[in-house]
Structure P
Amino acid sequence: MPRVAIVTGGTRGIGAAISIGLKDAGYTVAASYAGNDEAANKFKGDTGIAVYKWDVGDFGACAAGIAKVEADLGPVEILVNNAGITRDGLLHKMSAENWHTVIRTNLDSVFNMTQPLINGMRERGFGRIITISSINGQKGQMGQTNYSAAKAGVIGFTKALAQEGARKGITANVVAPGYIGTEMVMAVPKEVLEKSILPQIPVGRLGEVEEVARCVVFLASDEAGFITGSTLTVNGGQYFI
């Protein structure tokens, strides 16, 4: 039986590429999403990947969503924590709501999704937990104290979890993309992209969503069983750590 994977935020952008990459590698994939029914239904129709709707910031909703996936598809052995949002602003102008909304979706969600799955992974002696961070969680970014804090937080979470799961066949790793050619990045004015962003990237181009997806597919594989607690940077040489 193919292993079952959940990809949060798995119907658009990097998440969609990860969902497709895992399916192409032979996994049974469930892609969760938060609210864009039109995009999710189109993704399902185009790919044949099952989609499920819940709020990853809500622990109860995550537990119920996971239970539904496992009832439909079988035990989840691979979790990709990809869901994320931005609410940018300088700290002295940032509202408490924008702080908590980003922390809830980008950091709390990693606990909310992982905790209901960890016991099953421990019992079966296998698990792959892969969380998508960001270059801005590694180096920080002006105007993103909330986002940078959350994306740095998932790296610490992963390092601790890797130690807890190692003897049980569970690996936990992070993929930290730089500037990837998603809808969000491509919405940046062309002049800003060409004059301010691309010159920072030594390879001279944006990354592709498929390049991030291939990293996730590898970390999900049996071949990656000796890699845990690691952060794989996918940023074209923009930042080293």
Structure Q
Amino acid sequence: MTTYILWDVDGTLVRNGKDAGNLYHEAVELALGRPIANRLPNTHGKTDGQILRETLAAHGLPADLHSSASTHLDELSRQRHEAGNHRELCPGVHEALAATAARGWVNCLLTGNSALRSRYKVTGAGVDANAFDWTHSWFGEVSPVRSELTLRARAELPDDRLVIVGDTLNDDAAAAVAGIPFIGVATGVFTSDELRTTGAILVIDDLAHGLAELLDAVDGIRTPVSTP
């Protein structure tokens, strides 16, 4: 049985961007070819696919603009990356990735971003892309809800031990749907107390101070958890 650590990106591995929500708004404007009204609030924990769909729906725009908007979103992220607009790494990430790999566990990504946007974010923050198994990673550029990713992960690795590490209530909710244990890290928009209202098996303030607890918690999961 292989252990896969499924890392969220925004708020877990890298700090949330101060104006990240503007990219979705701009991507829809580029797909439409004209400006639209104010952007949607509260995108934390949602997939790229979900945010773009909600933006289109909120402005009464055709759903078939989604593909074009998604392409523009990747392109805007590339431009930011190449211009040196990079995310800040969350505390303890290098040490956490090294410690989990040293135990023979596989570090993967389970994120609402596309694979391309995820790569820009982690490498821009100084993490080697080879730290992750990109074959066994799940990305949300087309997924309408985050639980679609967790269900796919569980279905593709039915006999292995999976653990999700994330920073939002949505990470927990999606993990629960697929019967995957969730570890909360309070380096995003939610506090430790808020994350403790979830079904998390562990909540830590950050990876720098909670790494030993995280390793012990994963060690304590002896068998895969069945989907409810």
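Laid out as a table, the results:
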| item | result |
| --- | --- |
| At a computed 14.1 (mean count of other Cβ atoms within 10 Å over residues 126-133), which of P, Q | Q |
| Ranking P, Q by distance in nm of label points 7 Å out along Cα→Cβ at positions 182 and 206, the structure that comes out highest | Q |
| Top of P, Q by mean count of other Cβ atoms within 10 Å over residues 78-85, largest first | P |
| Winner on relative contact order in percent (Cα under 8 Å, 6 or more apart) once structures P, Q are ranked, highest first | Q |
| FRET efficiency 1/(1 + (r/R0)^6) of positions 6 and 62 (r between Cβ atoms, R0 = 41 Å, to 0.05) - structure with the largest value, from P, Q | P |
| Read-out mean projected area of the Cα convex hull in nm², computed value 11.9, structure in P, Q | Q |
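Laboratory data are not the source of any read-out in this text; all were calculated from the coordinates shown. The structure displayed is predicted, hence computed values, not measured ones. Cβ atoms are built from the backbone, for glycine too; each structure is taken alone.
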